[in-house]
Each structure stands twice: as structure tokens, then as C-alpha cells.
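Laboratory data are not the source of any read-out in this text; all were calculated from the coordinates shown. This one's a predicted model, so the numbers in the text were calculated from it and none came from an experiment. Cβ atoms are built from the backbone, for glycine too; each structure is taken alone.
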Structure P
Amino acid sequence: MPNIMKSKFYDDVGDKPLQEYPRPQLVRSSYLNLNGLWQYAIRPADEEFAGNYDGEILVPFSPETLLSRVQKSVGPSDILYYNLEFEIPEGFLFEKTLLHFTAVDYACNVIVNGRVVMTHKGGFFPFVIDVTDDVREGTNVLQVEVADPSGEGVQARGKQSDNPNTIWYTPQSGIWGTVWMESVCDEYVADLKIVPDIDRGCVTISAETKAHEISVSVCDGEKYIAHASGSSPLEIPMSDYECWTPENPKLYDLKITAGRDEITSYFGMRKFSVRPDEKGISRLFLNNEPYFHNGVLDQGYWSDGMLTAPTDEALIYDISMLKDMGFNMIRKHIKIEPLRWYWHCDRLGMLVWQDMVNGGGEYNFLCIGLVPFFNINFDDTKHRKFFARESEEGRQEYMTDLDRTLSLLKNTVSLAMWVPFNEGWGQFDSKAVTEHIRSVDPTRTIDSTSGWHDQGGGDFVSKHIYFYPIYVPKDPRCYLLSEFGGYSKPTPGHMYTGKAFGYHMYPTKRWLQRSFRKLFERRIIRNIPRGLSATVYTQVSDVEGEVNGLVTYDRRVEKFDRKFLREINGKVHL
């Protein structure tokens, strides 16, 4: 198993981790958190499980992680078994009871009091189960059986690899997000869609509910702003509103009633678009004004929790650190975060570019090796094998996951851009995929093929440049430097492995900062007047063998002075 590397938040986890309410944009008073110590066992799939458990695991941390207190791998031929005996308090049960899983990697059966209540596939997405007829006040038993093909499958798995090295990381399995319950009335709001429109000065609220009418109040803190009631959807005029920006992350509160169900939510008035500036250069616009996105690539990994942050404060730390360093955007790279992470971006003021989770067959190195140096683009409607997308099942699953992502994050105020494909891996039919995204969500921009294999779709020319000079050509589309940098400094005592990988290696902090300054002043700032409209520096933190983070993997050492970064980032604007 990997080295023991405790993050700066390790000692704050305890036996009841991540107790915060997990769904900030649809909050109700009914809440029972099931995180904590469960029983677990790992057995070969062809072996009948007799119910003898191996010990305890701390949910929601995967068994491969330090925080799980297990640190054992689940292989493609294994089944991971969970068991929890829990209490439902008197008065909790109402007309309908729902069991929520934030994320389980990858395929699972969920069993409540001896009955299989759901079979689910998809390692990065929440799902909910109606367990009204299966639970009771007092003692209940919840069991979960999980299988994960890891690198042997064609499913979305992101950076997980059976052979972790360089840019690929240790695979993990099982429950890695909060497990919780709520009990609701029959007319409960199952889903909510919020669409702000700054041009028309209104916000449209749609609620999925059996109630014939909904009642919506908009508040600014304690101040009442607007109210409407009637059948869903409701269009509510907004007067004298403030627009949301990273500099002024203004949010408005919502109070919604549907029958006997009462929920709270929030939204921000903002608009994302791409259009020519006054010089005719295609730019990113925020609230009808040109706005430069100065961002950082974020893998969302932690030294002790891997895909799962140890605490809610850990999520806040990364976002606040980047904001204090002078960045205004995070590109969430090939991972879906829990909804609280997006809420923190909304309230703290941090733009988000959201990658879809890549998957498919084994990554073809020619796909990433030829293109950057020879500028060769392969047709992604024909070369299925080249892009590791031969499996029809895998392509269908990608589209299912795509729609799940669009639905899950549709109300995120800070989410400015969708990124369906990265560097060719698993890419297919990108023009059609891009148009599908646009038909579902016309309110955000789309980086169709981040890196290379540009098919001419989407809103951007999107390049990853780590080694050769940055050049912004004339093009009618907006130009993004969607990955660059990767400046690396090993930090003894805070490294996950003995091997250090990075694109440009520097032995001292002084040398690292001097090279960083030169990169930004000579390659970034000078190219902004020529059409450069956004940058994504690699990356937030070290991850396993990668040592190119602004901060170490354990978040204990920041490699740059914040004041130094604020001074440089203060010059990165239109």
C-alpha cells in the first residue's frame, strides 16, 4: 500500500466525518447522516460470502485510503461488502423516506433490512433510493456490495490507474461520499432548477413536485426581495439586483413551499458568454463584460482521503488559498466533487470549469504524443480505436454520465464552462456531444476538446502547452491556454513516493518563483492583448508522484509566497 501521509486536516476527522448537510441548494430540516464506522469485508467475487467481516471501515473513505483505517485494495475480481446497523429515531419517519449515496465506485447493490432496494452503476454520481417500505423506527441494517473493474473496464474512472505513475493515480473503490437519509411528504420537491437572466432582470424557478402549486420567496439576508406563487415554473422579476462575480459573490436566498414541503436554496444573478470585444477579438464575457479567467487545474485528490476530502474545512482551504493567491477560476479536472465544494465556490467567489469524467479503453500514447508536436488532429467520428472508444457500451455510458453531470450541477452559480473531452482520451463525436450539451444548457460556454484533436466545435481554440513557446494565432474563436506551467519543486518530508514527476523541475523556492515570474510576464501577460482569454496553471497540489502543485499533497507546505503570486496575478487581466 502507499506511504502514510496525513494531511493537515487528518486530526480533525474523528469517528463521525463530514456531518455537514450535503445538498446546499435544496435544504430541508429532515436529515440523518450515516457516515461513521461500518463493518467491511473484501472477498473474491467467485467466493460465497458467509457474513464474516474483516473489521471496521470509516465511511465515506475508500478502503484504499489512510482515513478509512483499512488501507487495502479492492481488485477487479473482488467484492467489497459493507454492513451498518443504525437507529432511526422516533418521529423521524414521515410519508416517504429516502436513502442517499453521494458516490460509490463503481457498481453496487444496496440492501436494506434484507431486501435489495437498488442496483446502481457510476462511480462519480449521487443516487437516491425510496426505502419507505423497507425501514422502521429503531434498529435497521444497511448493506452495500460493491464491484469495481478499475482499469479493466470502459467506465468513467478519471485519473485512476492499475499502474499508478506520473499523471495516473492509485485506484480506489467503494463508498467515497456521504451516506444520508431524509423523510418527506408526498408532495416533496424532488429536484429544483434555477435559471437567472440578467438581461431580462428575472429568475425562473422550476420544481419537480406532485404539488399543484409552489410558493417562492426571494430574500437578501433578512430583507424580502420578491415573491411569487403558482404552478411551476415561476418567473420572478428582480429589481435593483447585484450581479455575481468572483470579486462580489452576491447570492440571494430562496424559500420554497410545495404543499407541506418547505425547502431553502440560493442563486446568483450572472451570465456567461463568448463574444467579440471592442477590438473584434473573441473573449469570455461575464455579465456582458469581457473577463479574463485566470485559473488553476485541480485534480481534487488528498493524501489521506484520495478522492474524498478529509473535512469540509479542507475543501474551503483549497478554494480560499487560490483566491488569496489572486486566481479567480478553478478547472475541476476529470472529477465530480460533492455539492458542498461547488457551494463554497459560489459563496467565496471562484469561477469553475467542469470537466466530464473521462473513461474508455487504455490511453493510446500516440494520441497525446503526436498531436502537440506535429499539430495532427484525428477525426473523432471515425478513429474509435485511436481514441480508446471502441466500446459501444462505453460510449453509451459516457452519454449517461454526461447527462448526470449536467443535471447534478445545473444550478451551480460559479460554473462557467463545460469540458466534455480532455487530450483525446475517450473522445468521440465531439461536435455532436457539444451540441447536445448546448441543447441541455445554453447558459454556459463549452470547451469541446481541451488540449488537442480540435474538431472545430465548441466555443474555443483550447491548447495545452508545457514545453514549446506559447503563440496565439488569429482565429475567429476565443483562445484558451487550458493547461500550462507544471513548474515543480520536490519537498522532502512531504512527498508521497520517492519518485518525483514534473514538467519543469526546480531545486529551490527562489528559482521556482523566478521562473514562474518569467513565464507569466513573458508568455502570459504579453499574449493577452493578442487574444489570450484564459489560462489554467497546473496545478493546485502535488498528487502522489506529481510534485507540480502550488502546495504539497498533504497541504502542509505552500511552495510559493502568497504575496508573490498576488502581485503577478494582479497583472493578469484584460
Structure Q
Amino acid sequence: MQNRFFIAAALREIGRLLQVKGDNPFKARAYERAAQALETLDGDFEFFVKSGRLTELSGIGSALAAVIEELCRTGRTAVLERLHQELPPGVLELSAVPGLSLKKIIALHGALGIQSILELKAACEKGLVRNVKGFGQKSEAKILEAIANLEKGEERSLLDRALEESERLLHHLRAAAEVLAADIAGSLRRRKETVRQLTIIAASEAPEAVVDYFLRFPAIVQTLERGGDRCTARLANGLDAELNIVPPGAYVAALHHLTGSKKHYAKLEGIARSKGIRLAPHDAQSRAREKPGAQDEAAIYRTLGMQYIPPELREDQGEIEAALGGTLPIPVTVEDIQGLVHCHTIYSDGKNSVEEMALAAEAMGMRYLTITDHSPSAFYAGGVKIERLKAQWDEIATVQEKVNVKLLRGTESDILEDGSLDYPDAILEQFDIIIASVHWRGKLDRDQMTRRLRRAMELPLFKVWGHPLGRLLMSRPPLECHIEEVLDTIARSKAAVEINGDPRRLDLEPRWIRAARERGIKFVISTDAHSTGAVRYLGYGVATARRGWVIRSEVLNTLNTDDFLRAVRP
């Protein structure tokens, strides 16, 4: 019986081929949704197949269930085979070239046998394409320009999208019989905010077969480079994916090397040379000759006489010196977190009710959940007016009788232009927690914004600074303020700083987290969840905290319910 990830890949390929063919777009999307349903399935896939209950899964009807069952039994499906017969080889890859319609792809294949972008580029450079019916010298030049733009590969992806794509790639790769181990490396493993390339490392004694299998991943639209033990491909979302294959004995060393960062690894190499140690082979031949190496990355650091350095800290920002001196902190983990902080409901701009959010927190094993909807000034987000607060608080009390997780009454109160907080003090004093955030920036300059923030932080009711610099990655820059002055004010007021886990924010950035740590400031790691699905953002918040060297005792929501309440209550 085929595994669900193999089947999901086949379904996704069918959907993309239907899209290229110009078939019913709803039909193409149905295959994509079915693929996602299989990839994210929590239950026993084999049970659903054998008991004939596939149609109970979201997005899977009787027709799709029949295709899935056929793939399970035979590893093939007539639907995909028919599409392969109808469409020329390489159509998915070639369709990524802007302006290259299916009709033109068929013409190029018929006249020149072209099956890939590399072959198309070579044919254009030789002046062969201009002679194909329907093309000419100008269209040949446009194709070369389009390919050049594709090869730049400057598309970047947010952390969550990159992780999701990498998980799909890894599931596909690990299904290959020749692959003994596979993992993500590079900046994604270090949990950088945005990613341009997915770097994957695999252990195998049959690299050519693994490359062949890897390139059958349906979301790959272009092969950029291929060698004996590595390849680079472009995905449909614009990201590049680089696969590196090493013998099993070199896997740990190669994973460590390819995780980086370059500066971190270069400094380790210098330390290793001074001790007469060779860290890792860099070329295929020497890797093949290498004796089995370390069993895990911790052994590499032990050999160099230092503490283990987690991937998120490997940026050559003092972590090596601290590890050599035995003073590297042990960063906070997801398991340390006891409560979800900064969550929205349908009372403002959230998508789920108080009860639905409570059940989502309870399912994660959380002890408490803060309901922190927007305040009235955030009218664009349905901010909760004073007259609606009683209804919300009554609902929180009603839901509390149904759930074990402790529900805390809170608000995300706007920091107004004069530095005051939204809601009168008499109302603010009735909340369990106040997260204070800037949403409206106005035309304040750096000095004016700094004064605005400092005034807010000096207020007795100020407790937590929400998404501090208000950045939206790749779309909105951070607030302009003198942040070190602001942090000094927070340190004096004994308030806390939020590390926001929304992958569009990941705010504060690590350098300012470390600056806050130096001042003894405490943190909350939040989800800023606007739906039950967004509670998973906790992991991104923790990863950002780890990049800033934050430890468990510095995070307020690692405390139990009573201690957390005492720490944040106005």
C-alpha cells in the first residue's frame, strides 16, 4: 500500500496538470485540497482507506476517493496517466516561463523535442526557436529574458510558508527507498524570518536515484542545476530547493555544515584547525572516503571543547565564545510555555468564538488563555466598545464553566498618539492583562514616536508592549523610534515585551530581544492568534525568542496561572 505523501504528491501533480491544460479550475483546486487533506491528516490513513471512509475527510468526495484508492492499490492512476499522454513531457516546468502557453509548449516539443527550461534556453541561444511556427526573433528574445528573470530567483518566503513547503518536500523525499535520512538545513533550520532557498540534506548510497525521485516532486517547475550528488530546482512559489546527498557516515557532519551560518561555521573551522581537528569533508570524493563521523551534532561541539549550540543561535554573535566558556544559555522551548497570550475572538477581528479559542488552547495542553480583543480606537478591527465588554465578560464566564483552561480577561489596548491607553483607567483596572500596542502611526518622527511610547510605558497600568515595532515582514517597516531609550523606560517600569509569533511579524527581531535581555526585561511569547489555526504560531514565537537567546525564566507565560496573573495584572 502506498503512503499518503506519495499519493498527495500524485494528486497535486494532477491538479497542476489540469491547471496547465486549462481544465475546470474548481476541479484542479479540488485535487490540491485533497492533497493537503492527506498531508495534514492526524488519523490512520490506512484505516480510512480500508474501511471505505475517505469521503469523511475534508475536501474528498467519491470521485477523489476512487482515485486515492487506485493509487493505494497500484501506485498508479488512469487520471494521471491520461494527462501524461495528452500533455508533452516537461510541461509543468515549461509552464513556469511567463508567456509560454500550452499551445506554444506543444509546438516547441513537436519541433525541437524540448522538455525543460534548460533545453529551451539552449535552443533560444542557438537561434532555433525563432524558426518554429508561431515564434519569431522577438518572441525568442522575450523567452530568454523571461528565463533570465526566473534564474535570478529573488523570491523570498515567510518562515511559515517555507516550513510548510519544506515539510512537503521532506515527506516526498523520505518516501524514497534509497533515502536513509533527510532533513532541512540552511537558514530555514536556523529559523530566519524570511527564506529564499530551501536547503535539504539526505543520506543515501544511491544519489542518482534520489535526485531522480526528488525532481518528481510536483511543485518543482524548473531544474536549475544537476550533478551526481546534488541538484537545485525552482518551486512553483518562486523558492529554490537545493538537495545535497551524502553517504550515511557523513550525514551529521554535512547537516551541521550546511545549516550554517557561514560565519559561525568558519569560526568553528578555525578552532578545529588550532586543535588539529577536521570538521567535515566538502566534496563528494572526500565524503565518500570519510569514515563514519559523529552520531549527532552535540558530539561535534564536544570534540571542540564547547557546549552544544542550537541551530537558532548559530549566527556568530558571541555564541561560540559563550559556548567555549560554558556560559551559553539554554534557550526556552515550546514545552516550557504554559499559557497562550494575545488571542482574538469574534468580538473584534478574530474568526472564532471564545469557546472555540478555549478548546484550541486546551487541546494544546495550555493552562491559561488570554482573550485580548482590540480596544475601541481600532475601529477598523472591530474594537470592543465599552458597552460590549460586559457581554464579552459574561461569555468568558459562561465558557469557563465548560473548559479546564483558565480564561483571562484582557485587551489589546491601542497606545494613542499622546501616549495614553485606550479605555478609561476605571475599565483598564478590571482586566487581567493589558497588551498595549501601536496601530495608528500618524506622521510622527522618530523623536515624537519615542516620546509617545515612553509616556505609555510610564503609566502604572502598562504591562506588556505588544508587537513592539509593528513591522510586517516584506511589506511594512518597523516603527521609527529610539528603541534603546524605550527599552530603558520599560526596564524601569518593570513591564514586559511581547515576542510576537505571527509569522508576518516575528517582532521584536533578535538583536533587540538581546538588548532587552541585557536590561533584565521580561517577555511574553505570544501567538497574536486571530483563529484557532493560528495558535500554532506559538512555535514561531518560541523560535524567535531562541534566536534572541531568551531562557525559560525570562518568559512570563512559562509561569503557572497564579504567578502569571500576579506578574501581568494591572
Structure R
Amino acid sequence: MRAWAKAAGVLLLAVAAYFPALGAGFVFDDALLLTDNRLIRESGGLFDIWFSTQPKDYLPLTHTSFWLEWRLWGEWAAGYHLSNVLLHGLSAVLLGLLLERLSVRGAFFAAALFAVHPVAASSVAWVSERKNALSGLLFLVALWAFLRFERSGKRAAYLGSLGLFLLSLLCKASAVMMPPLLLLLAFWQRGKVSWRDLLRSAPFFALSAGAGAVTIWFQLHRAISYDSGPPEGALERLAAAGWSIWFYLGKAFVPLGLSLIYPRWEVEGRSLLHHLPWMAYLAGLAFLWAKRKSFGRPLLVGLGHHGLFLLPVLGFLEMYWRRFSFVADHLQYLSLMGPVALAGGAGAFAFERAGKLGRGALLAFGALCLGVLSALTFSEAQSFRDEETLWRTTVERNPKAWVAHYNLGASLVAKGRKAEAEACFRQTLRLHPGYSEAHNNLGSILSEMGELPGALEHFARAVKSQPRNLAARRNLAVHLARSGRTEESLGEFGSLLRDAPDDAVALHDFGATLAGMGRLEEAIDRLSRAVELQPEASWREGLGTLLEARGRRSEAAREYREALRVDPSLTRAREGLSRLEGQ
């Protein structure tokens, strides 16, 4: 009963701390991964999730969970948030059970700290980070099965652990460091690592290597866009890694000043001073190794867990997020378990050696810590309420976060607040002058305001900054035509369609531009191809209008009917079909 009470208490703490998340919406890349993701919305998308390179990241089990939940919740965000909170709460409970199995003092105090730690907020209150919450739970279950195998010697437990580890990797590759963790736990339990430990962990290392290779390929070929951020040399990466690990340790033990996007440090790879952090870190580990037979052993294991699970995200491998910052709270989710275990153990150690009065003070201090962390997490969860709240909060905490200004502008555009959005995009360009998307969006706003020269300038700068920005190239071609520069417009469309011959939007815009020039037959050819690739109802309506103008009545009537079948509110199509049928 006491074990059940502990587990229930930890789970309730997690739900209470994350209660605001249950009323939150979709933010940041939730649209890319979930709400606007064809693979999630379409019934046949499940095959492509597992067996294609269409996703930005290979997270098939996470995407499958979204695919299944889409059939339950649709666009009801609360369902996805509830799943994330429960997954995190269960992970906290399982962490407590594992620490008890490993004879770690204060196991469930550590679990409670993990349940309400604000550093985990971005992994729980942000729907897209389901990959952390689900992967983390499966990783802990795999670890539980391995420890059971060590005690029972049953092959089924070993194979179960291996299978669960694979499932964890299929959610997110952040669990790749479980194999060296198994060796670290062997050291914790037996004081050494034997050949048997190495042999048992070998299949886990093989799975990690495979998952790592797949993840690196997807990062390089799918996740990292053409705007990948400033280049970094090997020395800069090494120095930044040292800064990062101390940053993460600081946030684990003193989680204040949190932000979705932290300032991107200026690191000088040739400066010895900038390399001191990682040197100090390694020196600290060496000192603890020398003291491994006394107080150094638990510290080595706790900090070793933390460092191991940070290793893949310290910058030695290419990663999409580094265009924004070297660090992020959601990258520390699994590594956080090490520091909270140390904190729980230290608290229990002090409690066991304190007198009656001291124990009361320690209990009060522990309750205060949980209360403060819960309040901080409650506040962090509120910042994920909606796009505007998230990005305003991020801008307040990190005014130099150009992507936050950009995303705030995009959220304001969606609400029709174009003047405020314009200011956000201009601030984005002050911080990141070469950001093609900001130039393109600012150009679109200026176009709607009737400032054609300014719009044309920003579209041109967007294309110059990044020639692979197809949306900017389309806008440039269209606005060149509107400015009377028809030959330049036709040249831009021709170049664009040579690079992307199946770009349906470009074909539609080219057709509309040709129609405006009176070149109807050429316009019909382009629009027909656009409709073939992407049968939008409004495009069919426009194609029907051109066909009718050329006297091709039966073809026009067919397009009008198809357009009205999809969208009965299209007035021009209804009137055109009435004319043709009346004739």
C-alpha cells in the first residue's frame, strides 16, 4: 500500500504541476508534425511513416501515436496534452521504482523532483515533444526489464529489454546512450565492469549505432533546412560543448531563468579561456574517479548519467536546433534523471543522519523545494497556452531570439494583426538580416498594404538570400508582373519551373499571370497541370472561367461541377455552370 501511495502521489504531483497544459493549444512545429502533417491526417500515411523518407525525422512510433490519436481527438489539443502529462507522470513513477531497485536513497523524492521539475516543461507541455515523453517511458521500462534479467537470469526479460529499447529508439534516438548506462549501473552495483557486462550490452550498442546513423541521415537530409545557421569549426564545437554541459547542470540544480530559446553564445575556438569549462568538467570527473571507493561513486554515476545522455546533443553532431541556440531544455529530458537522483539521495542521506529537529527541518525544506518547483512548472506550462503567448514570453526572456520574433509575427498574421506582424518581421531582420522567410513574409504584408515597390524589394532579397525558397521565388515572379516587368516575370517563372517542374502553386501562379497578359491558351495549359497535381476547388473555378472564355464549354462545365462538388459556395463557378447549362 505504501508503494502504491508513493506512486499515486508522484503522478498527482505531475498532473497538478502541468494542469495549465491541459488547456493549451498547438504551438511551434506542432503543425508540421501533427495538425498539417499529411502522413498523420491520411489513413494511408501510416505506411509512409514507417517505410519512407518523407518525415522530417524518423520517429515512427511517436508519429504512429499521433496517427492513432488523430482518429480519437482530431484537432482537440487537450487530448494530446493529457497523453503527454500522463506519460511524464508514469515515467516519474517508474524512475522512483528503478531507483529503489538500485538501492538509491530517497528514490521517490527524486521521482517527485523529476515529476515537477520545470526543465521538463517543454518536453511535456509542448505536443511535438511527445517524442521525449514516450521515448523516456519506454527507456525506463527497458531498463527495468534489464535489471530484472540480471536478478532472474531469464532470457525473456533480456529479450524484452532489447525490444523495449528498440521501441524507445523508434520514438526518438535520445535513448541511444542506454548501453553505456548499463555499464555505468554495473559499476554502481558491483564496483566494476566485467566481460559479461560488455557482452550483455553489445546488442544494445548495435541498436544504438543503427538508430544513430538513421537519425544523423534524417537530420542532414530532411530536418536541417537551407538556413542552417552560421558555420562552426571543430574547436568552436568543442568549446561550446563545455559551456553547454555546465549550463545544463546549472539548470538542473537551479532551474531559474528558463526560456524556450536561449541566447546563442559567441564562442572563440582558439581561445584557451573558452575551453576551460570542459577541462574543468573532465578534471572533476577524474577527481571523483579517484574517490570512487567513497563519496565519488554515487556522484560519478549520477553525473555520468547526466553527461552520457547529453553527449549526442552537445554539438559534435549536426542538429537542426543549433541554428537557434547551443542548448535547449527539451534536450535535457532524459539526462535530468541523474541530477534528481543525486538530489534525492543527498536529501535522504542528510535525513538519516539528522536528529529529530533536523529531520523536521529537512522535511519542511523538501516540501518547500517541491512546492517551488511545482509553481515554476505551473508557470512554464502556462506559456505554452498558444502561439502568441509562447513567443511573447520567449521574446521577453531572450530579446535576441530572432526566430521568436519571426514566429510571433507569423502568429499575429494568422490573427489578422498585420501592422504588429510587420514590426516583428522587421525586428527579425535586424537580428538576422539574411533570413529569407522573414523577407518573404514582410514582402507579403507590404503587398497587401499596396506598397508594391517595398514588397518587390523584400521578395528579391529573400530570393538572393536563399535561392531555394520557392515561395519567395513565386512571389517575386508574380510581383514583377504586377509591376509591369513582364519579361522578367516570365523569366523568373521559367527558371522556377525548371528547378521545380511539379510545383503546383507555381504552375497556378504562372497560369494566372499569363491569363492577366491575355495569353489564355498558355494559361490554360499551366492551370490544367496545376489542377492535375493539386485539385483545389478555387483553381478549378479559375480554369473553368478561362475555358469558357475560349469557347470550350463542355470542359468549362466539367471544371465548374468539380469545383462546386468540393466547395458549393463558389459563386463564379455556380453562375458559370448556370450560363452554360442555360445555353
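What the table shows:
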| item | result |
| --- | --- |
| Comparison of P, Q, R by distance in nm of label points 7 Å out along Cα→Cβ at positions 137 and 417 - largest value held by | Q |
| Mean count of other Cβ atoms within 10 Å over residues 249-256 - highest-scoring structure of P, Q, R | Q |
| Top of P, Q, R by mean count of other Cβ atoms within 10 Å over residues 185-192, largest first | Q |
| Distance in nm of label points 7 Å out along Cα→Cβ at positions 121 and 377 derived as 1.2 - corresponding label from P, Q, R | R |
| Which of P, Q, R yields 25.6 [mean count of other Cβ atoms within 10 Å over residues 105-112, calculated] | R |
| Read-out helix-only ellipticity at 222 nm (-39500 (n - 2.57) for each DSSP H run of 4 or more, over all residues; to 500), computed value -13000, structure in P, Q, R | Q |
| Comparison of P, Q, R by distance in nm of label points 7 Å out along Cα→Cβ at positions 33 and 57 - largest value held by | P |
| Computed 46, 27, 21 for Cα extents along the principal axes in Å, for residues 209-296 alone - originating structure among P, Q, R | Q |
| For distance in nm of label points 7 Å out along Cα→Cβ at positions 81 and 329 computed as 6.0, the structure of P, Q, R it came from | Q |
